[in-house]
Structure 1
Amino acid sequence: MLVWKHTSDGTLSSKHALYFMRPQTPLLPWAESISNSAIPPSHSFIYWRLCHGKMPTDENLQSRGCIVVSICSLCLTTNESSYYLFLHCQFAARLWDWIGGKLNRVIDSSSAGSLLLCRPARCSSQVSDIFLAAILHTLHTIWWARNAVRFSDVTPSFYLAKVRIQSFIAISGNVSKGKCLQAEIS
């Protein structure tokens, strides 16, 4: 009798074979939190792509064999990488400082994973949604500004980026199904 040693009863099913050949990846702590009905999936998807190194920045295009002369489209100072563009570019750094000031928090932009850690540990569900929306809409706006420069030859406007982020946050706050405590209204 043949026995499959990777199961408790020794039987081999297609399900067991699939899990053996392609083990399940552990759930990421942020994966469930970025799926929120108050935030468009396209904005959450940018965060997902950023965390998985799948943004089509110059660095990633070059690694796939595309010949690209690389420079950050927003600040024109160094090569474009996902890490630099979203976290350390002068344009992005100003946006993170500005949104941090609006939220009365310091936004740790040292890594994509640390961005979500600015949310308060104890707060109402609507406030949590607004913090998440602020981070994801800021990432989306950085990507939008980069593409506007790249494909439409539009100079990035910090003022326009702020207005765009505030509009998206207001919409997300209104659509949020979360509850807000009276003490957190401000």
Structure 2
Amino acid sequence: MFDIFRVMGFWQSTVLQKRPEIPTLVGLDFMIHGAVQPSSYYVVNPRVRGTWGILSSDFRTNYLVEESIDGNKDLTSYDWQIIQLNFINTKNVIVRTGAGFMKEGFGGHESFFEWSLSTNLMFNENKWGGFAEFRSAPDFETGDVPRREVSVQIHKQLFAAGPWHGVATGGFQFQEYYQKIDVWGIQMGMVFKLH
């Protein structure tokens, strides 16, 4: 058991030594994304992620509003990837996997384990990039999957002022609830990075 901590500590210190050439190894990202499936669903995802070498933690709110004849329904959930492992850390590519939970803010306010896998790509001194993410929140008791999600984005840096960077995003988001309800949308947003 102690060998795992020793290996992780060595890996972390080795990665952090590369920070002068890869500033994104330590920082905070503040994100706000919105997606629209016209006449049906509206999704807004405010989100914050902290990164320190091989480790990250990522919290977001998944505001989901369903438009129906009976009025709008609030299907909001809260997602916290408590621990993420950034197992690829280069100047142009970050790949991370994480584990945490999804808590429904509606119905019985159920909580479910959630895991994720994501990739960041950065090109031309971070002026262009991309992001792809997969999330799944299975219910181990019933075998249902309360939510699966895939999102893909293109990033364009708008400004860089010292450690602050502003990035515009555009892409596509797909969410599947309980293997019955599909929510998709064209997604746009902003990311403010402090590195």
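The numbers here are math on the coordinates, done by the rules we state, and not lab data. Treat the numbers as computed from the prediction; the structure is a model and nothing was measured. Cβ atoms are built from the backbone, for glycine too; each structure is taken alone.
Give the label, chosen from 1, 2, of the structure having the highest value of distance in nm of label points 7 Å out along Cα→Cβ at positions 16 and 152.
Largest one: structure 1.
Determine which structure produced the value 2.3 for distance in nm of label points 7 Å out along Cα→Cβ at positions 8 and 136, calculated from the coordinates; the candidates are 1, 2.
2
Looking just at relative contact order in percent (Cα under 8 Å, 6 or more apart), which of the labels 1, 2 belongs to the structure with the highest value?
Once relative contact order in percent (Cα under 8 Å, 6 or more apart) is worked out for each structure, 1 has the highest.
So mean count of other Cβ atoms within 10 Å over residues 88-95, computed for just one structure, reads 14.9; which one of 1, 2 is that? Working shown, then result.
Numbers: 1: 19.1; 2: 14.9.
Only structure 2 yields this read-out.
Check the numbers for distance in nm of label points 7 Å out along Cα→Cβ at positions 48 and 64 across 1, 2 and tell me which is largest.
2
Matching task: 1.42 is the computed value of Cα Rg over 2.2 N^0.38 Å, for residues 24-95 alone. Pick the structure from 1, 2. Intermediate values should be presented prior to the final figure.
On the way: 1: 1.28; 2: 1.42.
Here the read-out was taken from 2.
So if we calculate percent of Cα pairs over 28 Å apart for every structure here (1, 2), which label has the highest result?
Of structures 1, 2, the maximum of percent of Cα pairs over 28 Å apart occurs in 1.
Using distance in nm of label points 7 Å out along Cα→Cβ at positions 120 and 160, single out the structure from 1, 2 with the greatest value.
By distance in nm of label points 7 Å out along Cα→Cβ at positions 120 and 160, the leading structure of 1, 2 is 1.
For the read-out helix-only ellipticity at 222 nm (-39500 (n - 2.57) for each DSSP H run of 4 or more, over all residues; to 500), a value of -2500 was computed from one structure; give its label from 1, 2. Could the numbers behind the result be given before it?
Working: 1: -15000; 2: -2500.
Structure of origin is 2.
FRET efficiency 1/(1 + (r/R0)^6) of positions 56 and 72 (r between Cβ atoms, R0 = 41 Å, to 0.05) was computed and gave 0.75; which structure, 1, 2, did it come from?
Of the structures listed, the value fits 2.
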